[in-house]
Structure I
Amino acid sequence: MLIAIVAHHSRRTMTDELASKLDADIVFMDEHSAGANANHLRALRWAAEQSDRVIIIEEDALPVSGFADKAADWLVRFPDDMLSFYLGTGRPPQYQLEIATKLIAADRERADHITMQRLVHAVCYSVPPKLIPKVLARWDASKPADYAVGDACGAPVIYPCNSLVDHADGLPVEKHPDRQPRRERRRAWRLA
């Protein structure tokens with residue numbers, strides 16, 4: 001398992017701390033504010049060249065204690081599935097009811113994960129190696145990074161009910177195409 005960090009130059013200190021904490025294999029620093037979409041694409045192109053599975057994590061992710069071991073366990077369980085290690089509140093608002101409903105159903109069934117048809121957060125995820133060529137071939141540079149990854153993958157996404165990372169929830173560094181401010185709380189529903 002390899003760890004790639006995607007980061008914005010204004011968050012260099014945060015990036016360095018995360019890279020040290022996770023013993024990251026590579027950092028993709030957006031030095032010229034090209035945007036999250038372009039930076040995630042760089043990380044996925046690198047992942048396509050690796051023999052090990054890659055976890056892509058944003059610099060404002062807050063990993064739980066034992067993140068690497070816990071993530072490795074999920075990757076072993078779901079070697080052919082896309083995994084997201086963050087399930088967040090607030091953003092995007094149109095998915096929050098679906099998330100809440102699925103978490104309640106998972107609790108009732110004593111399941112430890114839910115499945116959604118879309119990647120709704122790019123905070124921390126892993127695309128299975130066999131799907132990376134498809135993602136790269138279908139990449140849409142006009143979409144937000146999370147939707148670009150998930151839509152290009154075209155496969156359901158596994159979300160642990162207890163996220164392996166939280167989100168620092170600071171001010172966004174990227175200007176979003178819809179020009180709408182991001183004021184909703186952006187923290188994990190639950191943490192491992």
Structure II
Amino acid sequence: MVTIGIVIFPDVEELDFVAPFEVLSYINKVQANSTKVLLIAPSLEPVHAFNGLRILPDVTLESCPTLDILLFPGGKGRMTWMKEASMQNFIQKHSKEVTYLTSVCTGAFFLAEAGVLKGKEATTYHTAFDELAAYGINVVSSKVVQGGKIITAGGVSSGLELGFYLLRELFGLKCAQEVAEKIEYKIDVSTL
């Protein structure tokens with residue numbers, strides 16, 4: 001079973017984490033016990049997302065188990081949380097152990113702030129390209145960009161593409177296509 005952690009924080013953008021959560025969890029309906037997706041937050045208190053959704057985290061930054069995939073969504077709250085020492089320590093610790101370190105939209109700034117994107121290619125929300133480039137990152141205008149174990153996805157809705165990209169990496173193209181058909185989403189296999 002692949003253990004996936006999605007970090008959430010106050011003012012997180014809902015679709016940034018809900019889209020990959022749905023795709024990466026749905027695989028279990030096609031292929032039982034394939035993934036376990038955990039929502040990780042600074043505390044177990046309900047997290048208030050940017051558009052009003054309240055979410056209950058599964059684990060805290062401190063109690064998080066070993067992960068195979070770590071995902072950072074974006075949103076207004078990233079401006080504060082990407083600079084928090086607890087978040088930086090969490091990234092440094094888990095980035096060494098994961099198979100894939102990923103982000104959606106402005107979640108790329110968590111990775112940039114931690115220094116793991118410096119000198120690499122990555123993508124983010126289109127209006128934040130210049131801001132990300134200021135970290136010494138080669139910004140690419142694409143839905144999904146992979147450089148080794150780091151995978152970044154562009155704008156808010158690209159969390160879907162990241163989810164399918166990861167399914168393809170983990171379980172093969174046929175499986176990713178089957179999940180897409182089940183949730184009635186047309187994936188562009190040329191981008192996977």
Structure III
Amino acid sequence: MDDYELDENRNRFSSWAAVTAARASRNCRFTRAEGFLLLSSSGLSRIGTSWDDLPDASALDTFHRQLRDRLCEAADGLWSARDHGFSHGVAAKLINVYLKAMYLSGVEINQAPDNVRLKANALHPPIDRMLLAELASGDVGGRAQFWRKQMNRGWSNFTSEEYESTIDAIRHVTGGPLWKIEKHWLRPIES
């Protein structure tokens with residue numbers, strides 16, 4: 001156990017959280033082992049624990065698209081059937097949960113250097129039905145129709161373009177810091 005370090009534990013936890021979240025899709029069921037294989041073969045699980053291992057905030061969207069493409073290619077290689085259901089939405093869930101668990105758990109962001117806070121603000125939030133439903137019901141940003149359309153489409157069915165338009169809408173509503181949209185995620189039910 002002496003060779004098991006905290007950074008390795010962060011990687012394992014982030015991987016587990018990401019795989020658990022992404023395999024919740026009704027359209028793309030896979031085992032945990034398959035999920036870990038996707039993380040490994042795409043290179044996602046090799047992203048280090050230092051903020052320096054991420055690109056600048058201005059390049060994070062491109063980096064995210066490249067990771068989604070690599071995850072989709074890894075899924076095509078893992079499952080021979082082309083109707084396996086692994087979409088850019090499922091890939092995004094893997095990436096978003098992995099990066100948020102890796103970088104935003106237990107880190108004091110408010111006192112971090114500007115470049116770290118900019119990266120934290122640029123990390124994509126996990127998109128799911130609960131978030132989209134809450135955004136639609138609250139007409140967040142005056143975009144109820146858009147949120148409802150995305151909710152009805154289903155996050156796990158998103159193409160690259162649909163995913164990116166959702167992130168762009170979130171960026172517009174939050175004024176930039178993407179994590180702020182999570183205010184509407186898992187809101188307690190008021191009686």
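Only the coordinates and a few stated rules stand behind these numbers; no lab work does. Note that the structure is predicted; figures quoted are calculated from it, not measured. Cβ atoms are built from the backbone, for glycine too; each structure is taken alone.
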Upon calculation of mean count of other Cβ atoms within 10 Å over residues 10-17 from the atomic coordinates, which of the structures I, II, III produces 15.2?
-> I
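Given a value of 18.5 for mean count of other Cβ atoms within 10 Å over residues 82-89, calculated from one of I, II, III, which structure does it belong to?
The read-out comes from structure III.
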Given that FRET efficiency 1/(1 + (r/R0)^6) of positions 2 and 74 (r between Cβ atoms, R0 = 25 Å, to 0.05), derived from a single structure, equals 0.65, which label among I, II, III identifies that structure?
-> II
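If Rg and Dmax of the Cα atoms in Å is computed to be 16.5, 54, which of I, II, III is the source? Could the numbers behind the result be given before it?
On the way: I: 15.3, 47; II: 15.2, 43; III: 16.5, 54.
Considering all the candidates, the number was obtained from III.
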